[in-house]
Structure P
Amino acid sequence: MTIEKKLITKTPKLAVYDCGKTKYQPALEMQLNLVEKRIANEIPNTVLLLEHYPTITLGANKNDNKLLQTRQKIAEKNIDLVEVRRGGGTTAHNPGQIVIYPVISLTSLDLGISEYVRQLETIGIELLNTLSISAQRLKGKPGLWHNEKKIASIGVKVKKHVTYHGMAINISNDLDIFKNIVPCGIKDVRMTSVQNETQTAIDIANVKQTISEIVTRLWA
């Protein structure tokens, strides 16, 4: 599957691309390719914005990988199941959820991993604020939360100081996909989305533009 990248923003230090809707594995392969190019300093810091077709991913922390359905039943629902090496546990992706994959050199921004994760959270909080959603960090619970319901998931990986994987924010996606998993291994978690909370139709293209403006202000 070929992924078409549409340039949204380009500065000497940062490029932001809209990659449309894509299956998970091709997007991961693209990230890995960009990571190697960033390590070699062949490209600037790069951010990919996209939506995934229905996918459940299992993270590096096996204790947090908890499925509520058998793998066969998940496959029967036409949901891909992929094991990845990012941080965090089980999560789910589907259209209407915006995924942000930054491939950035932490050294170029003078950031440590913890600082980088905090900046990812800040990007999500700022975006959600523009959509009339107040989001918070909750101690001991990864991701972003609105009224104790989870609205965004974060899982990152770093190779030679270059990041990949990133953050998924529920905008207008079908939340039923989360009934197949225990999100990030957190028992009794309730998932929500912007549309679920506001009962308002959301323009995904506008969301991507807003994210581009936020990351450009932060990282360019």
Structure Q
Amino acid sequence: MNERFSRSARIFGDENQLKLENSKVIVFGLGGVGGAVAEALARSGVGELGLVDKDIVDITNINRQLIATESTVGLKKTEACEKRLLEINPDLRITKYDLFYLPETADSIKLTDYDYVVDAIDNVTAKIELAVRAEKQGVRLISSMGTGNKIHPEMLEIADISKTSVCPLARVIRRELRNKGINHLTVVYSKEVPQNIDGERTPASSTFVPVSAGVLIASKVVQDILEIK
């Protein structure tokens, strides 16, 4: 067993730690939520990760994105994330997809190559496309709802989208999925009413909520892979 994960193995057991090493997870979106998901999965010992993002690290990302530092500003997010994750586990197998996931690019990625799919995208069209494809292909998916304009990580929770409330993004996604005959989707969402930022088109974002949402997602992925109840 890889000594890096010996403390995790004491919780999960050696057999389960090996199961994580042989598992494959793909993360769509490497921002505040997705970057935290990828890092938590790498630190948990997941053996293979797909990283999907087209963006470049911007200096305004530094307040909340683990991959964003002075040295990574200007790099592709997939490149910055890969570099960071390999510093955590040099044996990690990584596939990078430098693309915006949309209906016209979706065929570039085979979801069934992975044991679990994580949606940390901030585009509604992309989130719907991913949810529909995962449902049709029988792939496990967890989706992040809105984390912008929020400051209370303790109000995050994991739920079926049919049970969500307050979150404006969850309301839109729930409606759109119902129109496509999909009534269930596991999500991380917050019951916090978004802060009212007058006159701002770009959502404000705190350090704590996106990263906390990412850690919650990673926890759910690991528990499901290991079939922990």
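Rule-based calculations on the coordinates, nothing more; no lab input. All values reported here derive from a predicted model rather than from experimental measurement. Cβ atoms are built from the backbone, for glycine too; each structure is taken alone.
Miscellaneous remarks
- Each of structures P, Q was scored by mean count of other Cβ atoms within 10 Å over residues 19-26; the highest score is held by Q.
- Read-out helix-only ellipticity at 222 nm (-39500 (n - 2.57) for each DSSP H run of 4 or more, over all residues; to 500), computed value -11500, structure in P, Q: Q
- Structure responsible for 16.8, 53, with Rg and Dmax of the Cα atoms in Å calculated and labels P, Q on offer: Q
- Comparison of P, Q - label where distance in nm of label points 7 Å out along Cα→Cβ at positions 83 and 211 is highest: P
- Computing P(r) over Cα pairs in 5 Å bins from 0, in percent, for residues 27-146 alone across structures P, Q gives 2, 9, 15, 20, 22, 17, 11, 4, 1, 0 for structure P.
- Which entry (P, Q) yields the derived value 2.2 for distance in nm of label points 7 Å out along Cα→Cβ at positions 11 and 107: P
- Which entry (P, Q) yields the derived value 1.39 for Cα Rg over 2.2 N^0.38 Å, for residues 43-90 alone: P
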